[in-house]
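What follows is a group of structures, each given as structure tokens.
We did not get these values from a lab; they are worked out from the coordinates using the rules stated. Fair warning: this is a prediction, and the values are worked out from it, not measured in the lab. Cβ atoms are built from the backbone, for glycine too; each structure is taken alone.
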Structure I
Amino acid sequence: MAGSLLAAAHAEDVKIPAPHIGEEKTLRAQWFKPSADEATGAAAILLHGCGGLGANRKLNARHAAAKDWLLERGIAVVFPESFTSRRFEEVCTVKMQARTIRQIDRVEDVIAAHRWLRERPGVDAKKIVLWGWSHGGSTVLNTITHKSATLDRQSAPGDFSDDVKFVEAIAFYPGCSPFAKDNAPAKISSPLTILMGDADDWTPAPPCSAFAARLKNNEQPVSITLYPGAYHDFDNPAGKLRVRSEVPNGVNKDKGVTVGPDPKAREDAMAKIDALLRKRGLARTVTSS
């Protein structure tokens, strides 16, 4: 098991056709595949947060852990590089109003990655998961509420393009404020799972609870779990609890934001995702060594 996983864990740099991106018209991505005898046909699009994929395009601890966890279960992984594809590294320290990458830009990245994945040999188009953290989690929400302008005019109201339909959408501590408004979308294209700490002072939990409640009232497939006392980045397997004073976009203006791991919350969140993926027939059984 360990040998096959390590053999599969090397990234393949790929260029995904993306007409919406600047001059190069390509979206850079890192592609990971499980060994052929362990692959389930499932694949996941993983969306980095405002800090990007990691320094020098190397996956940070959180991203690497999620990638290895999925590969172990036979699920292929693609990491679109939304930021480096546009020649910048991070936006965490940039005020919201000054950011030059919009949520719709990353939705288009997801659509491009989704189309690319559906053409990969060995990938079942009905077994594609969308999973994002923070800025990437917000992109998940924007994607599964996105109505394509190219939908056939005969489509019924509320229909979604296949480009934004996933077997499961997972959002870790997304920014939900736009979705808590009265005129926000009340339908989603894909089953949604939201996981976050109730003490999060970067992307607060109440707007996500309001959004989830609206979806539930509209009989949409959504679940939300709030972890008591947990902060942003609670699922990170590395680091320690700290205040990032350089981040200007938190709940408490000019006071930074709190980030850090919460091992118990992480363990529970991953157990929930594991059960979810198994229920949908996406993950192989993992045997302990």
Structure II
Amino acid sequence: MQAAIIAPDGSFSLADHAAPQATAGAQLITVAAAGIGPTDLMRAKGFFGPLAGPYIPGGEGVGALDDGTRVYFGHSIAPFGAMAEQTLVSDAEVWPIPAELADDQVIGLAISGTGALIPMEEARIRQGDNVLILGATGPVGQVALQLARIMGAGHIVAAARSAGKLAALEARGWADASVQLGTGDDDAMLKAASNGGFDVVLDVIYGPPAEAAMRATRPGARMMSIGVQAGPTVTLSLRDLVFRSHIGVGTGQRPAAERRAAFERLMKMAAAGTLAVDTAIYPLNRAEEAWAAQAGSPHAKIVIGR
């Protein structure tokens, strides 16, 4: 079968690969669409440990079982992944999906969506809260903005580096205000946009923007950090943290049942027309181009589709 291959040195190529074979406790899936994201690039770079051998990337996708049932899947069994004609996935990671949702929307609202939903539920947004989404123009940020509105936030601010994408978010009504990061004094700009101080911050990027965001919160604020694109560390004084909480939230390694329940909540919202995410779709024969696009901050969920 045709598949994308990551070599032990982290290089990417499109080549023939042996198809997976059926095994107990797993499902063979014919892939219709595959999603890639920042963690796929991080794995290829050795962020999660040295690469033991070649493997097929792609952490999630949509496809069909042998009986034709259309499903979402994640966490393929190594060395298989979503960026191939077929993959092998454990039973617990194969989930049914609404017929009315397109493949790219299902994928865009799965890992990215649960990455936003779980920490925002844990942040306990209250009616009228001031909410900041750091890294708002990517898939996780886009979902988070919409969820903040659904959860009752009163003032929603989007922060990222792309002025054009931020303007588009405001035009859609997903954000009430925006801050273009990296163009001046982030501390001052975030404070000015905070409506007296943020109550909740969903931080997709960490690093210096997260430091500035915490200093723009008010007592009782909750910051949930889920990504490190802007840097792996922050420096905050005790004064910055007094009467505030800062929690690192991981979703990918949570039990499958918990992730599936969050996914199903998102699918219901999407089927009702209350959630959407921007996507960029590439055919499998342009997978290398899609991989490069993911490395370039695409402001959309990258999907490999047929």
**OP:** For distance in nm of label points 7 Å out along Cα→Cβ at positions 231 and 247, find whichever of I, II sits highest and give me its label.
**Re:** II
Original post:
With Rg and Dmax of the Cα atoms in Å derived from the coordinates and found to be 18.0, 54, which of I, II does the value describe?
Top reply: I
Original post:
When you work out mean count of other Cβ atoms within 10 Å over residues 199-206 for each of the structures I, II, which one comes out largest?
Top reply: II
Original post:
In terms of mean count of other Cβ atoms within 10 Å over residues 47-54, which of structures I, II is highest?
Top reply: I
Original post:
Out of I, II, which structure matches 5.6 when mean projected area of the Cα convex hull in nm², for residues 111-214 alone is calculated?
Top reply: II
Original post:
Suppose you compute Cα extents along the principal axes in Å, for residues 15-134 alone for every structure in I, II: which one lands on 54, 38, 24?
Top reply: II
